[in-house]
Structure P
Amino acid sequence: MAVDGPSGSGKSTISRRLATALDATYLDTGAMYRAATWAVLQAGVDPHDGDSVLKIVESTKIDLGTNPHHPTVTVDGHPVDEPIRGALVTKAVSAVAAIPGVRALLVQAQRDQIHAADAIVVEGRDIGTVVATDAVLKVYLTADAEERARRRSRETNTDQQATSADLARRDAYDSSRTTDPLRPDEDAVTVDTTTMTIDEVVAHLLNLLAATA
């Protein structure tokens, strides 16, 4: 199953719940881009310098654990689950993710993990449109801007106004990038989660999946 959408739409929580319900593995492709960004920043490289960024990413080993109960992220064997969620990485990740060479490299790594799995729920921003165009079900989650900012600020314990501005900036960046922009695939099911509980969204998506069988 492919689950796409902007930050704060509920992708991570819902994808992990779906994977658990389906006895499937779980892949957070956003964490892969965050891990790459963390490595770039650790190397002191400008995240907008495409050639230098690509060299760092090519020489970095990123591993994502796919257990939905405890997904893990390591860079060259070192756990980075917490630092990749920090403000510096959050601010820089869109720039790194917009570099075509980086996307090509990480998309291939994501496809390798998908093909190795019997059943997998994959979340990101270009899963249905690029990474797994043959997914059994493609879902695009969304929510209104205020609700997304409220969720993300509560999750990260940050100021909601600042979070709202950051989400708007990232939405604009991700939606307008030349390579693999954020958008729903033409055959994706769009679900507005603004007024829905997690349980309601999960139940709805499981019903949609059952209907495709």
Structure Q
Amino acid sequence: MKSFPQFIETVRFTDGEPQLLDFHHERVKQVFDEYAVRCTWSLPDVLKQVPSPIKCGTVKCRVLYDEEVRDIRYTRYQKRGINSLKAVPMPVSLDYHLKYADRKVLQDCYEQKGAADDILLFRENGEITDTSYSNILLRKEHQLYTPAHPLLKGVQRSWLLERGIISEKVIYLSELSDYDSVLLINAMMPIDYCIEVPVTHILL
């Protein structure tokens, strides 16, 4: 059996209520299934036992776990200011298909952002994937597309795909000029609260 590292689940609470909890719960189950370990706890039950102490506004809940829940923290959410992105090649060995607590390789990539506010990761073949902390959508007129092979299939991305609001597409760095803007989404930034960056603000 391979060793069980630590993982993070980040849940958005709105006015005291967790959002997309079923999607978060499924992702935790995916971790335990992949490591062939029986899960003895349920994320919805854990969050009921340790509810958010902040009942108004948007709250970030960070759950750190391995075989057991190790820490739960609630903080008021403050959205980052992102106005520009730097295209950065990812290491071939980078694997973040599960939400690992160890983000060292991603942090190493992030440190290559230069004067930009964040990074736009791309594979060796030029296929774009994510930023350092979010999935992305690309806007083309009235259509929204998301890279078909992201590093992490985030819960917000999954929710939007399930409802047919966005479509998957393989998108290359060389095709960015075909789009109007890049939208940054994650569990804390639903589509109506996302960050939008014009493609002209992407440094290649």
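Every number here is computed from the coordinates shown, using simple stated rules; none is lab data. Keep in mind that this is a model prediction, so the values were computed, not measured. Cβ atoms are built from the backbone, for glycine too; each structure is taken alone.
Remarks
- helix-only ellipticity at 222 nm (-39500 (n - 2.57) for each DSSP H run of 4 or more, over all residues; to 500) derived as -5000 - corresponding label from P, Q: Q
- If volume of the Cα convex hull per residue in Å³ is computed and equals 113, the structure in P, Q: P
- With FRET efficiency 1/(1 + (r/R0)^6) of positions 81 and 97 (r between Cβ atoms, R0 = 30 Å, to 0.05) computed over the structures P, Q, the top value is the one for P, the highest of the group.
- Structure with the greatest value (metric relative contact order in percent (Cα under 8 Å, 6 or more apart), set P, Q): P
- Answer label among P, Q for the case where mean count of other Cβ atoms within 10 Å over residues 89-96, calculated from the coordinates, equals 20.6: P
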